[in-house]
Structures are given as structure tokens and as C-alpha cells.
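Structures incoming, each one as C-alpha cells.
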Structure P
Amino acid sequence: MSTIKVTNLQNPSASSAALVLNTDGTCSQLGVRNAIINGNPIINQRGYVSGTATSGANQYTLDRWRVVTSGQSITWTDSGNVRTVTAPAGGVEQVIEGINLITGTYTLNWTGTATATVAGNAVAKGGNVSITGGTDTTVRFSSGTVSLVQFEPGTVATPFERRIYGQELALCQRYYAKSTEGIAGGTSGRHNCFFYASYTTEVWGSVAFPVPMRASPTVTIYNNETGTSGQCVANGGGYPSATASGVSLFGFGSLSGSFGAYSGRAFSFYYIASVEL
């Protein structure tokens, strides 16, 4: 058997290599390699509006991305289904869950003018950083534009890994999920869930989250007529208070509250579940 030793595989007419072999013999381009979720940040379950100032530190905006400094914001432009975000001076960042990282060398790459840090250490575009597996790791961009973010094992920056929309959305929903689409919490006019009165202090039903979440999330119930949190809507009239109970990483099966005056009725609401890092 013969062995061919190469570092790159590239068509003579191409501007870059199709495959780059790492010094340890692996090939980063094969398989799922980008540890950043929503690296082309078109997933926006919260309905965040470009340029809206945040009201607190580390507030999430586009899925998996949070603005570090209260009162700052991100803006963006879209072209050819690529979203370019302008990061504020205080930074916009993503915390990569440690379970998705193994010990070794990683490469950070992006398009744009922003500066970057990984775990607080400055990293140049296409630069390498050593990662301890199992440790949550923060990637931050500041004071410039950023798009097509990739953080991958190995020493070589490879072309941005494109995942289909449904895959990217499911990855986001491990951390944040909702029963409504394209509206922010506190908005009226949606009712995606129905439960039925069983006891004076509890109503039963069944809600399954779109995907199993990272851990049992914080679930907020919303009145679908007024958008008020902590309420549901009783069929025939009434807004009893309601709190999700029996919550697991898979869903929940009851609401707790005062339902004695609504015997035999159905209740509608929508929910937001969050277990961000």
C-alpha cells in the first residue's frame, strides 16, 4: 500500500484549498466543525429590532448573541442571505457551552472589521487559541463589523460551515424556545397552547419543547390577549394568574394558579422558555 503525503487538496483553478490537512493528521472540513451557533445570525426568535438599546447587561438579542454593556445595541445589514452585524464598543458575545468543546487548539475566523477575544484573550482573524474541553468559553467581538463567525478545532481557518436553517434553529432552541414565531414576549394576539381545568389550583395539559433543552428552563407564561406575563386566558372571560409547573428539559404539563372560579373551562396562553448560559 502506498501513502500520498499532502497538506492541501486544491483544484488548479480554485482560489483556496478544498481540503486542508492538519499537522495531527485530521481534516477540519469534514463533519460538523463550527462550535459557534448562529454564526450567520439570521435566527432571531426574540424578534430583536436592529439598533434597539438593551436594558441590562448581557442581554440576548439575535439568538445566542448577547450585548455585553447595558444601553448599547447591535445593528445589521443583510445581503445575499449573509447578515453583517456591527458590534458596539462594549462587545457582542456568545458563550459556547463546554460540552461542545474538547481540549485542543481551535481557530477563530470571521469576516469584518471587529476585534475579537476568546476567554478574554485577544485573537487575530484566523488565529489559534488553546481550549480546555468541557469549559464554557466566551467569544466576543467589539467595535466593528462581523459576519460568518467560525470557531473550529485545528490550526487552519476553513470556509464557513453552512448549516440549513432548520438545523441552526434547533441548535438555538436548546437554549431558548417559544410557542410563538417572530414576536417578542409581552405581545398580544397569539395563543398556541391550551390547557383544561382539573383542580382549583392547577390545570393540566401537555407542552413539548421543540428540542430537549440544555437544562430545565425558566418558563414564562403570557396572556395571549394582552401580552401580560404570568397570566393565561380563560375561555368565556377572565385572566387568572398562571405559572408553569412540572417543568423539565423536555416540556411541562401543568399550570399553577387560582382556577376555582373557572371550573370546566379551557385556558389559552403562549410561553417562552430560556436556559441561556
Structure Q
Amino acid sequence: MPGLGAFAPRVARRLRPRPILKAASRTVLRRGVVNRRGRGVVNLIDVGSAGGLPGEWRNHAYRIRNLLNFEPLDSGRTSGSVITVPAALWRASETRDFYVYRGDGSGNSLIRQNVNYVREHFEDLRHRGPRELADTWFDRVEIVRTVQIETTTLDRVLDSLGRGVSYHFLKVDAQGADLAILQGAERFVCEDCIGIQLEALTIPLLKGAPLLEEIDAYLSKRGFDRVRTEPPHGTFNSQHDVVYLRRQAATSPALAAIKKVYDLN
């Protein structure tokens, strides 16, 4: 894939990305077959893909024609219609600290956990959400190492890939970096994108991370409305999965498929 190597993050020796792997033309994932029998119509970007596609898409992988994954500590590879880029997306290209936390790795982030806030409000927070997550939070957010990582922007990566594929949908699960990633995808968001799924915080669990209202305002100014809000989840019920659609998106097979996936009228 042209240009992929340029976005491999420069990290500590133990985290050096592995070479790109090329595989078969049909991509079989544990979440289904992408573009099964050529039925895919949605070109999807998945930022923070370590946990796989969000639940709604796992049962609709066949609706995806092309899938572009981003995960900083993953290996770069192409497999049929799926491309994985080992890059950390941000609002700009710069060197930043990347925090690796104790636990399963799902909390690794460019933004630090807000330990002081949680400690100050813990007696109230501990009664929100699953008790086992509250009781283990301080252990799970212990930083086991910090690495220097080179960030880039989604717009820059898309420029490198060329205009062969026009992507329709953006899913971001980036531990508080969602707005920064959107800011680095200004051209994509304003031109090609018709739908977005984010994981948005409602309490300041990560230092300086924007809350849901700020993301709503940012996307509203760019022509998107929040059309779906999932129940709160995570430690302290701190976040919602939310979906946005472009206000005046033209009718298309991709838009129809997105509405089917999220059961939107």
C-alpha cells in the first residue's frame, strides 16, 4: 500500500511496528466477512480498532466495502479490502507521550487519566456504573510505561492513500482524543463523511478531554446532528456511544446502509 510506512509511529524499541502483511482478497474477521459476496456499500474508517468493530457493525460487516483501521501499537497490513495503519491520529503531526496502562490495554491513550478528579469525587462516583470497575479503577489506570509517539492527522493519511476510495463513515474510540482526531480530519468531515460514531465522556475522567456537549457543538457547526445516544457505560457510567449523521446528506446506498445498521428511520 503506497505511503503506509510513512505513518508507522516511532516508539520505543519494544513497540517498533512489524512489517506489512499481505493476505487473501476476501477478509474473514471474527466479526464477519467484510464485503461478503460483493454486497458492501459503506467505506468505513475505524480509529481505535484494537477491540474490533463496534457491536452494531459486527453483525453487518458484509455492508462494509472497504475498512481502514488505525491502532498505534498494531502492525501495518493489508488484507483484501481491509487496511490497518499503525498510526496515532491527532489534530496535528507532532511528538506526544502515549500512556500504556495496566490492564487489558483498552485504556491506552494520548491523554492521561484524571486521577485527582476521581480521587476527589470517588465516594460519589463509586456508586455509578459497575461496582467491580469502580473498585479496580485506580489499579487499572496505573501507568506501566510512557512512550514517545509520532502523531499524524486523518486528512494527511487520506491524502497519502490517494482518492481511489471515498470513505463515508468514521468510528472513533480513542480514550478522550475524539475531538482532537476530528479536528485533524476537518476536510474529510466537511466533504466526504456522512456519519460518525464516537465514545463521548460526560465526566472529566481524562485530563482536558472534551465532554459530550463540546463535541455536539463542534459537529453541529459542521452540519451534523446527534441521532442516537446509547445508555451510559464504562467505569462510573462515564461515557456514551453516540452517532451523528450529516443533516442534508444526499440519499445513497451508503446512507441507507448506515441507517439500517443503527436502526434509524
- Re semi-axes √(5λ) of the Cα gyration tensor in Å: value 29, 23, 17 computed from one entry in P, Q; matching entry is structure Q
- Query: Taking relative contact order in percent (Cα under 8 Å, 6 or more apart) for each of P, Q, which is largest?
  - Reply: Q
- Message: Comparing distance in nm of label points 7 Å out along Cα→Cβ at positions 108 and 220 across P, Q, which structure shows the greatest value?
- Response: Q
- Structure from which -6500 was derived, helix-only ellipticity at 222 nm (-39500 (n - 2.57) for each DSSP H run of 4 or more, over all residues; to 500), options P, Q: Q
- Task: Compute FRET efficiency 1/(1 + (r/R0)^6) of positions 132 and 204 (r between Cβ atoms, R0 = 30 Å, to 0.05) for each of P, Q and report the one that scores greatest.
- Result: Q
- The value 0.75 for FRET efficiency 1/(1 + (r/R0)^6) of positions 188 and 228 (r between Cβ atoms, R0 = 25 Å, to 0.05), derived from one of P, Q, belongs to structure Q
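Where a number appears in this text, it was derived from the coordinates with a stated rule and is not lab data. Owing to the predicted nature of the structure, the values given are computational and were not obtained by experimental measurement. Cβ atoms are built from the backbone, for glycine too; each structure is taken alone.
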